[in-house]
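Some structures to go through are shown next.
Where a number appears in this text, it was derived from the coordinates with a stated rule and is not lab data. Only a predicted model underlies this, so the values are computations on that prediction, with no experimental measurement involved. Cβ atoms are built from the backbone, for glycine too; each structure is taken alone.
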Structure P
Amino acid sequence: MRRMIVGLLALSILPACRSGSPGRPPDGYVITPFGFVHRSCVRLIASGERVSGTGVITGADGQQEQLPPCQYARLSRHTMQPAGKSSRDINGWVEAAQWNSPVALGTLGANWTVPPAPTVTGATVFFFPGSQPGDGSSILQPVLQFGSSAAGGGNFWSAASWFCCPAGWTHHSSLITVNAGDTMSGGMNATCGALDTCNWDIGTLDLTTGAGTMLEADAVDPSFVEQFGGVLEAYNLTTCANYPPNGTITFFNITLQDQSGNTLTPNWSNFTTGDSPSCSYSVSASGSSVTLTY
């Protein structure tokens with residue numbers, strides 16, 4: 001099994017189903033860090049397994065399974081109707097620091113501290129750095145989560161690595177439980193070959209406890225050129241108290257390299273939503289640090 005990343009300090013056709021209403025998806029849809037996805041198109045990639053960019057699962061014993069194309073479209077959080085490829089159209093992104101790199105990504109890593117638990121439960125809140133190709137059709141994410149998602153969870157902090165969307169599927173590693181105050185390391189590292197594809201390790205590690213979880217993805221399109229130093233994403237939000245009470249999270253020691261190992265220096269652009277409820281949203285970013293305020 002390839003090593004955990006710690007050294008960086010550390011549409012498809014939509015079958016007939018009940019239509020969703022704004023704020024509520026149709027039956028069978030679950031929350032992921034890439035929007036509402038039908039539960040039949042979400043797959044755990046267990047330790048020792050790998051998933052390819054074409055949806056082939058290779059088990060620890062070398063046996064392979066080709067996943068059929070997902071028959072359900074991802075849905076726009078805003079309309080609950082089939083959405084296009086753009087992440088911001090599909091998912092619940094609230095704010096982010098984003099940069100289009102001039103060359104494809106080879107490595108991205110960041111650290112952050114798990115914030116206090118929200119005082120009001122009921123929402124699902126995600127924090128993560130990440131990377132996606134220019135058309136927004138896929139994404140690699142080491143994700144901190146409060147609340148429930150397709151990977152599990154509840155009214156506690158947890159973390160997993162995610163990869164969307166080969167053959168229309170959304171994949172995640174095993175969920176680990178983490179604690180407020182723990183220092184996290186998350187990132188992704190590519191090993192690229194001569195066939196114009198890359199193998200990716202997407203790792204999420206609790207540096208305080210040593211617990212970690214990783215997703216291995218093989219034969220993936222190499223052109224991940226849209227980088228995210230930090231993203232806040234939320235679902236079922238009814239009050240600003242659904243967020244951690246300290247009001248901010250900082251991603252620090254952000255490191256980016258191209259596929260030749262050359263350092264990339266980002267010039268972050270900031271995005272904040274106008275969604276309700278209106279909280280104290282703002283983004284402050286430098287090359288190696290992104291602070292999200294909520």
Structure Q
Amino acid sequence: MIITINGENIDYTLEQETTVGDAFAGVSSWLEKSGMVVGGIRIDGSAVLLSDADWRDRSIADVESLDLEALSLRESRVLQLETARDFFLLLKNAADAGDRESLGELSSGYPDLRRILPYLVADGPHSAVLAETDAALERVGFPLDSDAPLDDADALASEAARLAGILEARRREAANPEDEARRSAESLAKTAPTLDDVAVNLQTGRDKQAMETIITLADELQVLMRSLGWCGGGPDIGAIADDLNGILQELEEALKAGDTVLIGDLLEYEIKPRLLDLPERIRFDEEDAS
């Protein structure tokens with residue numbers, strides 16, 4: 001059996017493998033050590049679904065060729081995010097149209113998607129995004145239970161649109177991480193001057209305005225960290241992340257303690273200068289060479 005990856009022959013020796021599934025498992029493990037994953041498979045020129053089990057039991061003696069499509073982890077994540085985004089766009093359209101048949105089909109597929117959503121949303125172990133989604137979908141009765149009515153199609157469409165937007169943002173971070181990191185750094189630099197008002201707002205009872213600024217700061221910092229995580233080279237990602245995370249932990253402790261003086265000092269003298277410097281620090285290899 002000839003094994004190829006992305007159409008190229010590979011030097012891989014079959015030893016104890018007797019089935020196509022055995023061979024697939026061996027090559028997949030070999031690829032994973034190189035930071036690659038399998039995105040597709042063709043057996044004797046015909047594409048098969050990775051999720052199907054039938055082809056795995058076929059004897060390698062009966063197969064002439066096995067061609068695998070190999071993707072980088074980033075390419076694989078982009079495809080997963082596109083698929084998840086498109087699911088929620090279909091859900092929005094079905095809810096808007098009141099298409100009961102499509103809603104039923106999407107309901108059947110949702111549990112599998114829900115299992116990987118934490119991995120795709122990448123919002124931490126206690127995701128506020130998914131907690132809000134779970135509560136919203138439960139209120140409207142999705143996934144549908146047999147013939148049970150959908151309680152609020154408009155609310156379902158709204159929540160589906162929200163998730164599609166979040167997943168599209170995550171897709172951009174993975175697909176164009178350097179561009180997103182630059183954009184996020186510029187946004188944080190523009191946010192920096194507003195930090196002077198946070199402590200004053202907290203001291204004068206305007207907690208809502210203060211927390212809105214802090215939430216905006218935290219959200220944009222997460223975008224920056226996720227984007228930098230996909231970048232292959234350039235800025236010292238570890239140093240930037242450690243520097244920001246350390247000072248943000250101090251800010252979190254000050255917020256919990258209600259220490260408005262310390263909050264003001266951290267924002268004005270520690271966090272603000274770092275944010276203003278970010279656009280210069282977020283430079284990549286080709287920019288450094290220019």
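From which structure (P, Q) was Rg and Dmax of the Cα atoms in Å, for residues 82-241 alone calculated, if the value obtained is 15.3, 51? For Rg and Dmax of the Cα atoms in Å, for residues 82-241 alone, the value 15.3, 51 is produced by structure P.
A value of 0 was computed for helix-only ellipticity at 222 nm (-39500 (n - 2.57) for each DSSP H run of 4 or more, over all residues; to 500); which of P, Q is the source structure?
Values: P: 0; Q: -21000.
Clearly, the read-out refers to P.
Comparing percent of Cα pairs over 35 Å apart across P, Q, which structure shows the greatest value? By percent of Cα pairs over 35 Å apart, the leading structure of P, Q is Q. Suppose distance in nm of label points 7 Å out along Cα→Cβ at positions 106 and 218 works out to 3.0; of P, Q, which structure was it derived from? Going label by label, the one that fits is Q.
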